[in-house]
Structure P
């Protein structure tokens with residue numbers, strides 16, 4: 001089902017790219033992911049909470065446009081984003097990073 005650069009679609013790839021390349025978004029999303037991974041939550045819970053966090057982040061940045069063709073296109077594009085896929089990818093990365101850190105700490109101890 002992968003359709004665009006390893007992602008579900010262009011919209012999902014594009015948001016992932018923005019999260020990775022916008023310093024404020026990157027820090028906010030990754031700090032949230034690291035905090036979730038360190039909490040006593042299931043992986044599914046971590047993904048769902050991060051998904052909601054990213055949706056809120058996107059909605060907070062949404063420009064206020066009166067109803068028109070452009071607002072319809074913008075909203076249609078946002079609806080196409082697979083927030084679950086992005087959140088899963090980020091949580092998986094945070095979990096891998098945590099596992100590496102724990103492995104290194106065991107080596108030192």
Structure Q
């Protein structure tokens with residue numbers, strides 16, 4: 001029996017993830033073995049919504065642009081990193097940083 005984490009995050013079963021991404025279970029498990037998508041915990045068959053979104057982006061890059069799997073993973077990871085850096089920069093540029101008192 002799998003114990004779910006105590007959070008409000010939604011998790012998808014392997015079957016739900018495969019359906020959401022338009023792949024069959026065999027292909028999904030192949031992608032899991034290759035490390036393209038990871039379950040929320042080792043040995044689990046549940047996936048986070050974030051993992052589903054990442055996989056959908058990778059598959060879309062492959063289908064729409066013909067990018068190979070490794071290239072699609074790199075692109076998605078770099079885009080996620082860029083988003084994090086943009087958020088951090090916006091926070092630094094904020095006129096009222098959370099760690100300073102307003103005067």
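Using percent of Cα pairs over 22 Å apart for the comparison, can you identify which of P, Q gives the largest number?
When percent of Cα pairs over 22 Å apart is calculated for P, Q, structure Q comes out on top.
When distance in nm of label points 7 Å out along Cα→Cβ at positions 16 and 64 is computed for each of P, Q, the one that comes out at 3.4 is P. The greatest value of FRET efficiency 1/(1 + (r/R0)^6) of positions 24 and 72 (r between Cβ atoms, R0 = 30 Å, to 0.05) among structures P, Q is that of Q.
For structures P, Q, which has the highest computed value of distance in nm of label points 7 Å out along Cα→Cβ at positions 40 and 56? Working shown, then result.
Values: P: 2.3; Q: 1.8.
Top value of distance in nm of label points 7 Å out along Cα→Cβ at positions 40 and 56 goes to structure P.
Structures P, Q were shown, and relative contact order in percent (Cα under 8 Å, 6 or more apart) at 36 was computed from P. Assign the value -26000, calculated as helix-only ellipticity at 222 nm (-39500 (n - 2.57) for each DSSP H run of 4 or more, over all residues; to 500), to the correct structure from P, Q. Label of the source structure: P.
If you line up P, Q by distance in nm of label points 7 Å out along Cα→Cβ at positions 32 and 88, the top spot, with the largest value, goes to Q.
Each reported figure results from applying straightforward, stated rules to the coordinates on display, with no laboratory input. Quick caveat, the model's predicted, so the values are computed rather than measured. Cβ atoms are built from the backbone, for glycine too; each structure is taken alone.
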